[in-house]
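FYI, it's all coordinate maths here, none of it is from the lab. The structure presented is a predicted model; accordingly, all values stated were derived computationally and were not measured. Cβ atoms are built from the backbone, for glycine too; each structure is taken alone.
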Structure P
Amino acid sequence: MVQASSTMLALGTEAPEFSLPEPATGQTRSLCEFFESRALLVMVLSNHCPFVKHIADELADFAREFQKKGVAIVAINGNDVASYPADSPAKMAEEVSARGYVFPYLFDESQEVVKAYRAACTPDFFLFDENRRLVYRGQFDASRPSLSTPVTGEDLRTACDAVLARKQPTEDQAPSLGCNIKWKPGNAPRYFG
């Protein structure tokens with residue numbers, strides 16, 4: 001496991017487009033489906049990453065709570081499944097069922113969408129307001145697999161509550177920390193370093 005931090009995409013960035021398959025349903029899901037919501041949370045996840053596993057149960061609870069409040073939530077897996085078969089579409093469908101995820105979990109085989117979001121790690125979180133402008137990018141909370149800090153989702157909860165109240169989240173945002181994106185050979189983006 002190689003640890004990485006969010007690249008901290010610039011606040012105000014417009015949500016990059018996507019149209020990706022959802023392995024659990026066989027449907028293709030697109031950004032335009034989420035335009036009616038008061039906020040949009042795009043998460044970059046993977047099945048095998050210890051950082052994602054660490055927060056997965058609380059993340060499932062968080063999603064159920066905030067979808068009811070008006071936040072559209074979608075997750076994307078962009079890992080190279082040839083090298084990491086635990087992240088394959090079939091395994092993603094199993095993960096949705098096992099975790100009780102209520103959000104679409106999409107597969108970005110080309111890795112172009114995760115590049116467009118400048119994702120660097122799993123998990124990586126991008127919260128957009130009702131105008132689809134980025135208002136939060138950073139950590140779920142300060143917990144880590146190696147720490148005894150409880151998993152609460154505090155940072156992301158606070159940001160979502162602000163957006164739902166039509167307020168700007170604080171710009172003092174801590175980057176997410178997790179496993180690096182597993183890029184296909186020769187496909188790693190230039191935004192690192």
Structure Q
Amino acid sequence: MSFQISDLAAAHQDAVRQAAELLVIGFVDMAPDAWPDMESALQEVHEMLQPDRICRIASDEHGHVVGWIGGLDYGYDGNVWELHPLVVHPDHRGKGIARALVLDLEAIVRQRGALTLQLGTDDQMDMTSLSGVDLYTNTWEHIRNIKNYKNHPYSFYETMGFTIIGVMPDANGPGKPDIYMAKRLYEAPNS
């Protein structure tokens with residue numbers, strides 16, 4: 001499958017609608033409360049279209065939006081950016097679209113001076129061994145021994161060079177954490 005990555009612009013209302021639809025269908029099995037309807041998804045897309053943010057789409061050869069990624073300055077004088085969100089249409093997963101979108105975002109934020117790209121990846125649906133346990137006790141032992149039970153995205157992000165840097169216990173309700181990950185965007189100094 002061939003696809004092209006480009007900026008999403010507010011003027012392209014059909015592409016904006018398709019990006020919002022991706023949020024609704026792309027997160028239904030993993031985080032059903034994230035964007036449960038088109039109204040909340042459209043609001044998210046429009047928030048990401050602000051001039052200080054990055055909003056990129058992957059379109060197939062017919063111009064259909066098959067993937068979407070966003071980025072926002074997380075602070076620290078522009079040293080840290082957040083990847084939010086990343087979604088690929090379920091019918092097009094496993095074709096390199098997510099990988100290409102992440103690499104594209106990394107290049108853009110690196111050009112803007114970012115040193116770190118970070119993200120949060122929720123576990124609302126008991127997809128990992130971090131779900132349903134007391135993460136206030138032996139936090140790093142739980143993280144060190146994490147298991148992926150149901151294809152949680154943290155494994156994908158690890159293949160992209162991200163590292164788990166922490167968790168927010170109960171972020172999505174009791175026993176439903178947010179897994180924090182980050183990636184260095186510059187060559188590491190010799191230790």
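The table below lists the values:
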item: Which of P, Q yields -0.28, -0.35, -1.66 [log10 I(q)/I(0) by the Debye sum over Cα atoms at q = 0.09, 0.10, 0.20 Å⁻¹, calculated]; result: P
item: With relative contact order in percent (Cα under 8 Å, 6 or more apart) derived as 33, matching label from P, Q; result: P
item: When FRET efficiency 1/(1 + (r/R0)^6) of positions 78 and 94 (r between Cβ atoms, R0 = 25 Å, to 0.05) is computed for each of P, Q, the largest belongs to; result: P
item: Structures P, Q, by FRET efficiency 1/(1 + (r/R0)^6) of positions 38 and 126 (r between Cβ atoms, R0 = 25 Å, to 0.05): label with the highest value; result: P
item: Structure from which 16.2 was derived, mean count of other Cβ atoms within 10 Å over residues 14-21, options P, Q; result: P
